[in-house]
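Once you scroll down, you'll see the structures, which are given as structure tokens.
Derivation of every value follows stated rules applied to the coordinates shown; laboratory data play no part. Fair warning: this is a prediction, and the values are worked out from it, not measured in the lab. Cβ atoms are built from the backbone, for glycine too; each structure is taken alone.
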Structure I
Amino acid sequence: MYDLIIIGSGPAGLSAAVYGKRAGLNLLVLEQAPMSGGQVLTTYEVDNYLGMPGINGFDMGMQFRAHADKLQVEFKEAQVQAVEDKGSSKLLHTSAGDFETKALLVATGAQHAHLQVPGEEELSGMGVSYCATCDGAFFRKKTVAVVGGGDVALEDAIYLARFCEKVYVIHRRDEFRGAKVLQEELLSLPNVEILYHHTVFAIQGEDQVEALSLHNVQTGEDKVLAVNGIFIAVGIHPTSQLLAGLVDMDAQGYVLAGEDGRTSCDGIFVAGDIRKKPLRQIVTAVADGANAAVSAGQYIQQAK
């Protein structure tokens, strides 16, 4: 019987592990991926984390994990298949066996949304990407497109413009949702072209992306845009399926919980991108992890 089991080892999960371990909790971190860090590992540069301006995302993830290792946090690689609420404890069924805990903290983050168009799945990894910092180097001096209008899409386009010959930004509306400072930087780049009022309805290519089928939602016209790659940045979906039926969620699947991470189910806490909140950044994920771990510790103490 563990005091606390944390599912997920991104910034939120690792922060929770550090705070939980320092509080003397007997805890276990279950991670699906073979490497801790979560989405931060695929971030080229983090420039807004206090005290670490310009740090490489992979290095940041490794530093977070090193902090947990220094405290001798226990990690196990396992796929969590189901969570069973037993009242005073929670039973986790995983690919590595069953684990029981007094409190459960879920920090499973979110996944990239897909366009759901022909060619997307078939050409995934062959010119279709959801991470510019992961795959951008493969398109040096080539022509690419970025789909989306939020911060991530704008950041991806700015990053790709550094070494791609041409970057198209495809957005279905007439203005971006991303931060103004990002918009200004993007619009100042000579090799970036914005295609407002456009959507992608097919991705063309045999063994590699060759072109995009675009639809102008304003004029109704269709056209083909020749590109070597497409970077899709149209949002994320919370990875909250494990908690379906156990805790309250909004229509998008984000778990309803305050800053203390407490959910509608006693003994279950959440932290990071899975939680409904206005800002999803590394710094807020780390704060979530700390708050949720402290709340879990208080819950365990009160239950004695």
Structure II
Amino acid sequence: MRFAFLGPRGTHSEEALRALAPIGIERLPLATVREAIMAVRGGVADRAVVPIENSLEGSVVTTLDTLAIDAPEVRIVAESTLPIRHSLIAGRPLEPEAIERVLSHPQALAQCARFLRERLPGAEQAGASSTADGVRQVAAGDAPWAAIGSRLAAEEYGATVLLEGVEDRSDNATRFVALARAGEVGHEVPDAAAGAKTSIVFFGFNDVSPGALVAVLAELSSRGINLTKIESRPRRRGLGHYMFFADLEGGEWEPHVAEALAALADRVETLHVLGSYPSATGHDPLA
């Protein structure tokens, strides 16, 4: 089985892959999150593991938009929450004051904003396609540059860890999801202790009238369904029109959830179930 993930080797996505995937899989590192998702859509990969939400920086919008717009055939089948520990890494030992540039994925730079502002105020910040790509670049060069990435990436590319734990909060964590093509994975009904979660996106209702969203969401609340997350993204058809992403407790196979989703579908132009899967709490995702 082939699993796509945001590469190159040594990313936090690869660490999440180790938690989500069984032993003995083939790993396919790709340059972007979108490419990893589209690899599943096109049959190049059987599964993908991608980030979907960070506790400091919020949702990974590329993941949300790709699942909603470009790859509706791809579904979430599992999730895992990974504590994110960032390190300051260079190709050779350097004093912090000697560092001229810091490379990393924009999300990682944002998660370490206070550290960079206070400890490396003179260093230029530059984006990389992933944290591991930043580490790979500094490990291959001679310039006084550093990267923010994982210890796994430092080991992968023979780089030097200068400082560990440079994230702004020690409880920094990212939620990752495993993806598969719709129809290729049956419902895995979790045990009662673990519970289930369903992720949806919906749009196409009179969202400019007062109370319209409340009326739509009442189809869930009136049936005792708890939302654990809701947010909006532009529909790309003019200002004021949005897609709404939501996570709710319960699996789509449960009668009250199925009834609520059917009622919600009657109120909107489009309702797409992104996935219905075991909650990460207390569950071994793909065992």
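Here distance in nm of label points 7 Å out along Cα→Cβ at positions 184 and 256 is compared for structures I, II. The highest value is that of I. FRET efficiency 1/(1 + (r/R0)^6) of positions 8 and 160 (r between Cβ atoms, R0 = 35 Å, to 0.05) was computed and gave 0.75; which structure, I, II, did it come from? Of the options listed, only I reproduces it.
Here FRET efficiency 1/(1 + (r/R0)^6) of positions 80 and 176 (r between Cβ atoms, R0 = 35 Å, to 0.05) was derived from just one of the structures I, II, and that gives 1.00; the source is II. Here FRET efficiency 1/(1 + (r/R0)^6) of positions 16 and 216 (r between Cβ atoms, R0 = 41 Å, to 0.05) is compared for structures I, II. The highest value is that of II. Structures I, II were shown, and FRET efficiency 1/(1 + (r/R0)^6) of positions 152 and 224 (r between Cβ atoms, R0 = 35 Å, to 0.05) at 0.25 was computed from II. For mean count of other Cβ atoms within 10 Å over residues 104-111, the highest value in the series I, II is held by structure I.
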